[in-house]
Structure 1
């Protein structure tokens, strides 16, 4: 039987790779229902994130990648040749794969693949998870047939006839059957009767947030239990310093640091939490899928300031409080956290706003459109 061939591209973070996996899962399920064969490949930077695709059986073909910047930098002169090299690498790989469609999440390494696909007249679709689209996706859209978005605000940056606001594709392990919050707390080893704050700095952790937690750990555990994703590179230091910080402190609530929360464990953690404290970006869609109230601390140096824009878009619905990094002070932070934890009506309103923000079925919608684009 003839195969339906799909090439994925985009990389540089978990926020790029996890949506690709979600769409791959949706495409696989639809092709299985049709008794059709599907073949996936990935062209992009070979790093720890692309390894997630390899682990799912998707072949990874490295493509030279450089960062696109809206500002002057000497690195622009260094990354320019990388784009040329990446383009010819993508041209070569696509010639032999010759996919029916290319799906890009943007990020490093995506643009050479998108341009090479356009050269071969292979249909291209892109997805942008941010309210402030990245330069790679804005440029890629010129070569794309369809543009899928998580935030309606981003539509202003693209041609209206190409755009569909689908929401963000979420991994199936985040969308499975869920237990109650109380049961989830017990699964994670916490008291079901106590409040729980989940602190996430992204897949790599966040040094500024980690430092704030450690500096104020006694105050945290005087009011709530804490599950803290530190990032793999920070875990050993955080664990050591947290033990020192709590050595002579009465333990009212439990503090649990962990380097990374993955797969089904993340679904359980998001179910268990009463409040999430995190960076911003595409992760807000995951929080919204669980109806979680949030305190967002956007990374001040994020590309194109997208984390800040995403955070305020989410907060405008009433689902979150935004604290700028420059304002991340104990008095400000704990006043907000106390308000959310002690005001049940406020939590209910924030949770409802968070749930209303979530657009379900993004991966299925994108998969359907990719199949339509390829005339399958």
Structure 2
């Protein structure tokens, strides 16, 4: 029985012991309203408004983690818009290669359900079962193109490969296209039910505008209801109907260009430096070196540009090829580059690690 608008429904956390078919079934019941709402984390809150189907924790890699409350109608709008863009039809299949504690992975399950198919769980596999659609992050695409021919074969077999969750360099995209991987770049966030801009174009019903500060703002039927507070109330932060991101972007002829997060830009000596662009520049010079860029407080520069890599890099060589502005003032060697569970660069962890090394 579907509950009334003013009623509450149970909220339970997703269980680690659930199989993927069990999770898919529970998600389906959560969305249609015949089962409890699901949360990606253990919460003290036990009930939510009946229209809420999912409570998803944001990664918190660049800020305080929040619990995003998402209504069934928002999830359905997101799925329908995505499938319309992709030209998906009933019976088409989705390959799961992402963790299911984030909106991107959960979307794969919900989309498969909408098409009447079981999701194909290809995580932690040596042999991949082909599917019509795949959703991955840039790190996985890089892996497929460099060290995992089986994954590359899996991606080339798909009708479309959605790549999101972080910036995708033009060089990596071109290489993927040359290997016949049908890449579709996606941009979005948990607050918008995941990707809502495909190949720089807003999906049906999605509107984009740029604030006076250059920040991307989004609205559409897939916008979430707000953030779930510890006392069980939903903080109506999107009552204006718009979600205000912390990402810097530009709109040209209806196409959205992502310039990076506002917290991925540092001001050093009065100059704005994009950390993402610095990383891309270094990768062009040193394609086989893994790097992460970040800023540290500095008396002279205000913030100084730093990078860390797993190998020692010649600073003079970088300066010669990148110029003064993009050359790091300090360089660190880490045993591994810190990343979030979604394989995004974890700049906060890098800053903490570098700060400890500087003290020593």
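Throughout, read-outs are computed from the coordinates displayed, never taken from laboratory work. Remember, it's a predicted structure, so these values are computed and weren't measured experimentally. Cβ atoms are built from the backbone, for glycine too; each structure is taken alone.
Computing relative contact order in percent (Cα under 8 Å, 6 or more apart) across structures 1, 2 gives 15 for structure 1. Once distance in nm of label points 7 Å out along Cα→Cβ at positions 18 and 218 is computed for every structure in 1, 2, the highest value turns out to be that of 1.
Taking -8000 as the value of helix-only ellipticity at 222 nm (-39500 (n - 2.57) for each DSSP H run of 4 or more, over all residues; to 500) derived from one of the structures shown (1, 2), identify that structure.
Working: 1: -13000; 2: -8000.
Answer by label: 2.
Matching task: 0.05 is the computed value of FRET efficiency 1/(1 + (r/R0)^6) of positions 146 and 194 (r between Cβ atoms, R0 = 30 Å, to 0.05). Pick the structure from 1, 2. Present the calculation step by step, with values, prior to reporting the outcome.
Values: 1: 0.05; 2: 0.70.
Going label by label, the one that fits is 1.
With distance in nm of label points 7 Å out along Cα→Cβ at positions 50 and 330 computed over the structures 1, 2, the top value is the one for 2, the highest of the group. If you line up 1, 2 by mean count of other Cβ atoms within 10 Å over residues 98-105, the top spot, with the largest value, goes to 1.
Work out the source of 3.9 here, i.e. which of 1, 2 gives that when distance in nm of label points 7 Å out along Cα→Cβ at positions 242 and 290 is computed.
2
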